[in-house]
Structure P
Amino acid sequence: MVGVRANKAHRDERFALIVLVTCSGIFVVAIALILGFLAFSGTRLFFHDHVSPFEFLFSTNWDGLGGHFGAAPFIVGSLIATGFAILVGGPLGVAIGVFFSELAPKRVADAMKPAIEVLVGIPSVVYGWLGLTVLVPLIGSIFHTGGDGLLAAGIVLSIMILPTVISLSEDALRVVPDSMREGSAALGATRWETISRVLVPSAKSGLAVAVILGIARAIGETLAVQLVLGNAPVFVTSLLRPASALTSEIVMDMGDAPDGTAFQHALFSMAFLLLLIAMGLILLIRFALRKRT
């Protein structure tokens, strides 16, 4: 009887292992196919249409139908909007996560956590619409401009990434063993010293994941940015003037680009470049964290 149960357990284990390996393999293959398709389509502009990579990356002249494919304004716009969101939303989200995990009363933390998780699921178009109807007129009345531009886009993105950063930061801090808190207190450290010198360094990898996911959402956001950015294909000269980003320009031009043309290949190149920028930012953060250890 025991042998029969053992054999059944081994069969179940092998079956589960096969299912998990198959699912993992499908995921890896799907990601590889997506990356391969983007890489192939994104480089056709250079190898098939003979457009210079230098022109694509550094020229400010964009006219898809006219054969000019300078994506520099969109690259700079995406980097500034994402950088603004991370510089504002990243530290603020981590700080709020620290507050809920270590300082807030348990009732407050328990009540706020479901609310934060609900905010994660709000569609991006809602954030963009609120930015367009509330934030853009407010910025316009303060600075006497149209209101749309990188400042509005950066603020909207900062708000959008906050729920993700807060939730993941709080979770990262909560899994730190209580023995570390107790040991720090036993050595005479204040609560702030415990948080800044013990808990935050111990949860560094989890906090990094929170910021990385914030970057991924910020740089890949489309609708919210498109609604408040102004969508002007010009080089950025001010945070208060209309600009454009890679995501918003792809959405605006994808309907005008005929299949198989250099215009369509240029849009694929922008999508591939967006992927490379996101991967580069993630690797940069991981490298910076590794250097500190």
Structure Q
Amino acid sequence: MSAFLSKLGVRLDTRGAAARRRVVREGWPATASAGVRFHTTAKVQFRYREAGAGDSIVFAADPPMTLETYDQLIAVFAPHYRVIVLELPAMGFSVASEDFGFGFRETNEEVAAFLEAVAGDQAILAFSCVSGLGAIDIAVRYPALCSRLALIQTGDVAAFALWKARRDPRRILAKPILGQLAMQRLAPKRMPDWYALSVGQRDLIDGFCSCAAESFRRGAQWSLASAYQRYMDPHVTLERPSQPVLSLWGEADRSHPPENAHTIQRLAPDARCVSFVDLGHTPELEAPERVLAAIQAPP
């Protein structure tokens, strides 16, 4: 019964996929930002932006952020890299098919297929939060796709188990169906509180909120409950990546326990660690110049 309820729950975040794909490709999400493109894999119609030339660096938008919040980052990075920013499956306007189950490896397979087709070999994967674990998994299993990892606000699996428990103490998001319904109803209301908790540069909060509110009004998704239930699997095991690892951490992020900072070193002991005392959960958006400098710094 629990497996049945789990599948039914995630279907609440993928139902109507065919119609949603068409609306996304033909409507506001296709023209809201410069450089918007689409690529379809077996189970996901990915929405992404691309600019610049040279070595590819790929950022995964961290919901409720959508591509519309990445203008300044793209402007800063595009003179140095071919910049690609994608929205993850069933987040923002990347539409997952109705048979998509939000599993950790299932999701990573779709992202890897996107990377192979769009970014090509030897990209820098600059993934944020829990998607950073997916970047590690992809780097280990598909090493040709990744030259190095720049993990932003990413702890190890144990750190995310702690984060998950603290972010959902009443275990509402963890419950199939109830979690999805609660998230769909409360996401726009929850979003300002999330930014107030997670953003270090306070003057940016109003802009982030306005952008997210417009995206939600246009149909953006924030399928956090399904990710809680399926993607954030505490039984996931990861191997140590062979690629160089950079751990970037915003210390002003109050959504993560401070003891989670740079815990990726438990998996990759030689990871280079850079902390930003005044930045929060998305340092790449709060101060892209400083993140660029950290990525370009010699090992």
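Given a value of 21.9 for Kirkwood radius over Cα pairs in Å, calculated from one of P, Q, which structure does it belong to? Walk me through the intermediate numbers first.
Details: P: 21.9; Q: 19.0.
Value 21.9 for Kirkwood radius over Cα pairs in Å corresponds to P out of P, Q.
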Say we calculate volume of the Cα convex hull per residue in Å³, for residues 90-217 alone for every structure; which of P, Q gives the highest result?
Q
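Work out the source of 20 here, i.e. which of P, Q gives that when relative contact order in percent (Cα under 8 Å, 6 or more apart) is computed. Spell out each step's value before the answer.
Values: P: 27; Q: 20.
The structure behind it is Q.
With distance in nm of label points 7 Å out along Cα→Cβ at positions 74 and 178 computed per structure, which member of P, Q shows the largest figure?
Details: P: 5.4; Q: 4.1.
By distance in nm of label points 7 Å out along Cα→Cβ at positions 74 and 178, the leading structure of P, Q is P.
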Computing helix-only ellipticity at 222 nm (-39500 (n - 2.57) for each DSSP H run of 4 or more, over all residues; to 500) for each of P, Q, the value -24000 comes from structure P
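Comparing distance in nm of label points 7 Å out along Cα→Cβ at positions 154 and 282 across P, Q, which structure shows the greatest value? Mind dumping the intermediate values first?
Numbers: P: 2.5; Q: 1.8.
Greatest value across P, Q: structure P.
Computed from the coordinates by the stated procedures, all read-outs in this text should not be read as laboratory data. Given the structure is predicted, the values throughout are model-derived calculations rather than measurements. Cβ atoms are built from the backbone, for glycine too; each structure is taken alone.
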